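Participant: Once you scroll down, you'll see the structures, which are given as structure tokens.
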Structure P
Amino acid sequence: MNRLFYPAIFHKAEEGGFWISFPDFPECLTEGDDMQQAYERAVDALGLAIVSRKDEKKEIPTPSEIDKLKIDDGFIVILEFDMLAYLKKHNNKAVKKTLTIPEWLNEYASAMGLNFSQVLQEALLAKIQSK
């Protein structure tokens with residue numbers, strides 16, 4: 001569930017710019033003064049909705065099929081949401097972990113001046129991104 005694609009409905013606002021709604025997340029609305037700002041805010045709002053549902057152990061809906069959506073006004077934009085990028089940007093809180101490694105590995109790594117936290121982060125990211 002690292003990359004997700006959801007439809008968003010971009011509506012022209014009377015005062016200019018756009019307001020955005022999400023068929024799969026009725027609680028989620030945002031707006032922007034122009035297309036670029038609206039798109040960026042839509043991705044952030046979608047991320048907040050997904051992460052909030054995930055944290056509350058609520059269902060993450062399957063994206064709606066765009067050919068089955070009925071749009072009265074506005075137009076459909078497919079948003080790509082990258083969970084890892086969102087979490088990196090919005091949740092960089094450090095968490096302390098205790099781990100066990102063989103003594104010989106500790107000695108070699110320490111002699112090389114390796115930063116254990118950095119090596120572990122890089123290895124975990126590589127593992128997560130390969131899935």
Structure Q
Amino acid sequence: MIGRLHHLVIDCPDPERLADFYSRLLGHPVTDRSPDFVVVAAAEDTSGLAFQRVPDHEPPDWPDPHRPQQMHLDVMVEDLEVADAAVIAFGARRLAGGDHVYADPAGHPFCLIRRPSWSSPLLDAAGSAATRPAPPA
């Protein structure tokens with residue numbers, strides 16, 4: 001091993017707004033904040049997602065190959081319908097060309113996927129199952 005992942009850094013026009021979106025989506029707090037750089041992680045001493053201000057940011061235009069997705073996240077969920085409604089309420093917008101494919105508030109694509117059977121159930125902040133369990137894959 002040469003190193004360990006620190007953060008996935010995502011360029012955006014408004015780090016605070018995008019960090020709030022992903023904090024709500026993933027259930028992790030903002031662990032570091034400055035005017036141009038905000039981090040969302042499970043804890044202050046863990047890796048996470050970092051959002052970096054880029055004033056002239058041009059979002060991807062998925063699936064246009066001239067402005068490709070640049071990166072995307074797969075987010076596992078227990079209930080796709082519940083998650084679909086929640087991400088729209090958080091500020092995501094649905095993208096054409098696939099089920100459960102969205103853009104975050106800065107235009108980055110992400111996909112919601114049903115939790116695979118090999119993964120332990122997702123828990124809410126109280127330690128209870130987040131939603132109904134996913135059927136076996």
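Participant: Thinking of P, Q, which structure, once mean count of other Cβ atoms within 10 Å over residues 42-49 is computed, gives back 20.4? Show your work: numbers first, answer last.
Facilitator: Numbers: P: 20.4; Q: 13.8.
That value comes from structure P.
Participant: Comparing structures P, Q by FRET efficiency 1/(1 + (r/R0)^6) of positions 90 and 106 (r between Cβ atoms, R0 = 30 Å, to 0.05), which one has the largest value? Write out the running numbers ahead of the final one.
Facilitator: On the way: P: 0.35; Q: 1.00.
Comparing P, Q by FRET efficiency 1/(1 + (r/R0)^6) of positions 90 and 106 (r between Cβ atoms, R0 = 30 Å, to 0.05), the maximum is at Q.
Participant: One of P, Q was used to calculate distance in nm of label points 7 Å out along Cα→Cβ at positions 58 and 74, giving 1.8; which?
Facilitator: Details: P: 1.8; Q: 3.0.
For distance in nm of label points 7 Å out along Cα→Cβ at positions 58 and 74, the value 1.8 is produced by structure P.
Participant: Of the structures P, Q, report the one carrying the highest value of relative contact order in percent (Cα under 8 Å, 6 or more apart).
Facilitator: Numbers: P: 27; Q: 21.
By relative contact order in percent (Cα under 8 Å, 6 or more apart), the leading structure of P, Q is P.
Participant: Same structure again: Computing helix-only ellipticity at 222 nm (-39500 (n - 2.57) for each DSSP H run of 4 or more, over all residues; to 500) gives -5000 for which of P, Q? Could you put the intermediate results ahead of the total?
Facilitator: Details: P: -12500; Q: -5000.
Value -5000 for helix-only ellipticity at 222 nm (-39500 (n - 2.57) for each DSSP H run of 4 or more, over all residues; to 500) corresponds to Q out of P, Q.
Participant: Further, regarding this structure: The value 10, 32, 25, 15, 11, 6, 1 for P(r) over Cα pairs in 10 Å bins from 0, in percent was derived from one model only; which of P, Q is it?
Facilitator: Working: P: 10, 32, 25, 15, 11, 6, 1; Q: 12, 38, 37, 13, 1.
Considering all the candidates, the number was obtained from P.
Participant: A value of 2.3 was derived for distance in nm of label points 7 Å out along Cα→Cβ at positions 34 and 82; which structure in P, Q was it taken from? Don't skip to the answer; put the middle values down first.
Facilitator: Numbers: P: 2.3; Q: 3.8.
Derived from the structure labelled P.
Read-outs throughout are calculated quantities, based only on the coordinates presented, and are distinct from any laboratory measurement. The structure displayed is predicted, hence computed values, not measured ones. Cβ atoms are built from the backbone, for glycine too; each structure is taken alone.
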